[in-house]
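Multiple structures are listed underneath, in structure tokens.
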Structure 1
Amino acid sequence: MNPISKAEENHLKAIFTLCEESDKPASTNAIAKIMKTKAASVTAMIIRLSGKEPSLVNHQKHKGVRLTKAGKKLATNLIRKHRLWETFLVEKLNFSWDEVHDIAEELEHIKAEKLIDRLDEFLGRPKFDPHGDPIPDAEGNFTYRKQILLTELVKNQAAVVVGVLDDSPSFLQYLNKLNLVLGAKVQVLERVDYDGSNRILLNDQQEQILTNKVCQNLYVKTL
């Protein structure tokens, strides 16, 4: 395969993410929104990716685009590198979980596969990154677990925070202030019908009121 550019890799990752979230082909407009560019630019990129040997995307007019087997392999490897670097930055260099995304966006484009394999081994082959997202192994396999959004947690049932749907720095910083980080124990004491807010017990000792928006962006695993 011819060398692939950083821009091409980023488009593959965007398509992978969109298809995983909806289980449908990714639309040009949705890709453009993620890439913060114009739909026409995305269309040109799709043509370029489909013309690779082997082809990296399948595009059907008015239906959207999916990755080919080769495209999915590249995108999965990119995600693997991104999440391993995030894990390294948090666990070994003491970065906060809200600081690492942009740095990992740069590091993920390093082509040295031996380095990534050594990094994976050094970290103890982690299954999840600092935001709770699964890290694919060298073969592209993801480890999934049973998790639900906090809004789905049954009243008085205990659970532990295992991930976030929104990984923006502002949201992660807000969670830091609440001590509502991965591993925190939560229990819904009251759910308000009017606005969907939740009164929770945090770590068996502190009551807090969480907005519906916060609860819709927190993944938990029941205990």
Structure 2
Amino acid sequence: MSCLVCGNRVVPPADWVTVFQKRPRLCASCTSGLERLPVGCDVCGHPGERCPDCAARGEEAVRQRSLYAYSDAVQEVMARFKYRGDAVLAEVFAANLALLSRRTFGAAVAVPVPLHPDREWERGFNQAALVAAAFPDVQKLLVRTTFSEKQSKSSREGREENLALAFAKAPGAEPGRRPVVLVDDIYTSGATIQAAAAVLREAGFRVAGAVTAARAVRKMG
């Protein structure tokens, strides 16, 4: 089989993990570019001690974990995935993201962060829904109500302002017995996750936390 990223031949290791756990189709070189994040902040997972953003948000801060640092290698994969229509690259993240969520939050319902319908039509898919594809229970509990500029191009203050009224409970969505976990592709300032979680909490859902494929990491020191 071929590597999803570079196209080189992939030879799976002959071990029990390969038999019982689906691995993303990546060669050794591309796998080495995915930098797993050690957990630091007990809320958002940023390396180091509890970050000032989470301290400022207090009890409203959403507990969050990410698979990888948003390195140059991950940025290139994300660019191909989101903006060049290479939807198959969701496989790089999906299985491991579902595993991370279960280990951190237990058997929760996955809620992909929605795109505005116009943005989803433009892109052809919702990247959050694709990286959530390996979760056993995925439900559409939110809708996007505003069409805003790409959040990656906004300042932190701009993100929070854009997202203040960006989400609403999906028609017919009702809280169940199990908690929910928000799923998204990239965690930058946390504004998207916070806004989506606030709407779910207001509607009576128990938000266990959130998981993302990658996250921006501040320079330390």
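Annotations for the structure displayed:
- Label whose coordinates, when distance in nm of label points 7 Å out along Cα→Cβ at positions 133 and 165 is calculated, return 1.6 (choices 1, 2): 1
- Structures 1, 2 were compared on distance in nm of label points 7 Å out along Cα→Cβ at positions 117 and 173, and the highest value belongs to 1.
- Of the structures 1, 2, the one that -12500 was derived from, the read-out being helix-only ellipticity at 222 nm (-39500 (n - 2.57) for each DSSP H run of 4 or more, over all residues; to 500): 1
- Winner on relative contact order in percent (Cα under 8 Å, 6 or more apart) once structures 1, 2 are ranked, highest first: 2
- Structure responsible for 27, 19, 19, with semi-axes √(5λ) of the Cα gyration tensor in Å calculated and labels 1, 2 on offer: 2
- Which entry (1, 2) yields the derived value 0.95 for FRET efficiency 1/(1 + (r/R0)^6) of positions 5 and 61 (r between Cβ atoms, R0 = 41 Å, to 0.05): 1
Where a number appears in this text, it was derived from the coordinates with a stated rule and is not lab data. Owing to the predicted nature of the structure, the values given are computational and were not obtained by experimental measurement. Cβ atoms are built from the backbone, for glycine too; each structure is taken alone.
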